[in-house]
1. Assuming 24 is relative contact order in percent (Cα under 8 Å, 6 or more apart) as calculated from a single structure, say which of 1, 2 it is.
2. For the read-out helix-only ellipticity at 222 nm (-39500 (n - 2.57) for each DSSP H run of 4 or more, over all residues; to 500), a value of -14500 was computed from one structure; give its label from 1, 2.
3. By the measure distance in nm of label points 7 Å out along Cα→Cβ at positions 135 and 183, tell me the structure among 1, 2 with the highest figure.
4. Work out which structure the value 13.5 belongs to, where mean count of other Cβ atoms within 10 Å over residues 111-118 was derived from one of 1, 2.
5. Thinking only about Cα Rg over 2.2 N^0.38 Å, which of 1, 2 has the largest value?
Structure 1
Amino acid sequence: MLTVLIRSVVLYLCIMIFMRLMGKRQLGELQPAELVISVLISNIVSLPVEDPDVPLLMGIIPVAVLVGLELIVSLLSLRFRSIRTLMGGNPVVIIHNGVVDQGALKNLRFSIDDLMESLRSQGIFDLTQIQYAIVETNGTVSILPYEKDAPVTPKQLKLTLAPQEVPVIVISDGILLEDGLRGASMSRKQLTKILEKEHIPLEQVFLLSANKSHQYTLIPKEEKKK
C-alpha cells in the first residue's frame, strides 16, 4: 500500500512538471496532437500505479519521451506552416455571408445541433444574425455577426471612457495576499481602513478585490448554519 502511495505521489509530481512544460491550455483548447499526447500520458502513468511489479521508470521515461516529442513538434510547427497544418489542420468556414455550408459541416461531422449549441454559448440564438462562422482547429466556433446585429460599442456612440483598471484579489477566504496588496498599490493601513469601514474582520472576508484606484468589491463569508 505504501509503495502504491509513493509511486502515485512521484508520478503526480512528474506529470505536473511535464504538463507545465507543454504549456497551459484548457481541455477544449487542445490541438489534436496535444489531446492524443494527454490521453497517452494518462494511460501510461496508470500502469506503474496499478501494477507494483512494473518499474516506476517505465511510467516516467515514456512520458518524458512523449513530452519531448510534443515540444519538438511545437517548435517545428512555429517555424514551418506545413507542419502546423499537418498536425493541427486549418480553420474551416461553415457560414459564409449568412449561408450555412452544409458540405463543410458534413466533412467536419459537425451537426446543426452542434452549431446551434456553439452559437448559444456565445449569446446567439438566431442563425440569421451570423455573417461568418469558422470552426477553429481546436473545435471551437468563432463568429462574426452582421453589423446590424453586433453589440453597440462606445466608439460607435462617440463616447469617451476612462481606461479600465484591472482589479486584483487582495483577500481570499480570510487570507491576505501580499502580491494582491502590491498589485492594488494599497498599504496595510489603507486595507485596515476599508475593513473598519465595512465593520468586518479580515478572517470573515471571503473575497476582497481592488484596483489601483482602491475601488473594491467585498464579499463576506457566509455564516455557518447551526
Structure 2
Amino acid sequence: MAGYSGRHERAVAPQCDRFVKTQASAATILDWARKVQAIAQTGLAFSKDPFDRERYAQLQELVASILSTELHIPVGTARSFWEQEEGYATPKVDVRGGVFVGDRVLLVRERADGKWTLPGGWVDVNDAPSDAVVREIYEESGYRAKAVKLAALFDKNRHAHPPGIHHIYKLFFLCELTGGAAALSNETDGVDFFPVGSLPDLSTGRVIRPQIERLYEHQLHRHLPTDFD
C-alpha cells in the first residue's frame, strides 16, 4: 500500500482549500489536472501528427507543474506518475477487504504513514478483483480469507479522502477468515482487529471511517445490495 510506484495508493498532501462550486460537486484544481492529463495521455496514444503530439506532451508538463504546486511534491515526481501509462486513460482500480470477527475488523498499519487501513491495493493485470483482494489480505496481514461479496464500488473523488494524483475506483469486498496468522510485511508494521466503534487513526488516502462502518452493515445484513458511486 505504500508508494506510487508499486501496486498501492498513497495519500500525498493536505487537502487543497481552493475549489469552485458546480451544480453537482466541487471541481478542484486537482480534478481539472487529472482531466487534462487524461486528455493528453489519450491524445498521445492515438495522434500521429508530430505537432499535436508535441502539444499533448506540453500539456503533461503543465499538469506536472500544477500537481507539484498543489501537492507540494517535485515536478519530476509528479511527472513519473504517468510516464509508464499508455493508451486510453481510465481510472485505476483499488481493492479493499473487510474481514470481521464479531464486531472487530482486521486492519493493517502502513509503514508509509504509521496509520491503519483495510488490507488492499492496486489490482494487477490479469487478476480478478476478488483474487486480488484475497492476495492482498494475505500479503499484508498473514491471514487467509475468501471474498464472499462485493459490498461497494466507490468513486474515490466522491468520498472524503484527501486529494491524490489518480482517479481511482475503490472496490470493497466482504471477506471471511479461513486461516493464517498475523504477520508483518515490507509495507505493513502492524496487524490487529479493532472494534468498529473504536477505530485507530486511519490512513484516509486508503480508507475512511464511514466506509468501514458501511462494510460492517453489509457483514450484519448480507442481503444488502452492492453500494456504488
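1. Details: 1: 13; 2: 24.
The read-out was computed on structure 2.
2. Working: 1: -14500; 2: -10000.
It was calculated from structure 1.
3. Values: 1: 3.7; 2: 1.6.
Checked 1, 2; max of distance in nm of label points 7 Å out along Cα→Cβ at positions 135 and 183 sits with 1.
4. On the way: 1: 13.5; 2: 20.0.
Computing mean count of other Cβ atoms within 10 Å over residues 111-118 on every structure in 1, 2 gives 13.5 only for 1.
5. Details: 1: 1.46; 2: 1.07.
Largest value of Cα Rg over 2.2 N^0.38 Å: 1.
The numbers here are math on the coordinates, done by the rules we state, and not lab data. Remember, predicted model here, so these are calculated numbers, not experimental data. Cβ atoms are built from the backbone, for glycine too; each structure is taken alone.
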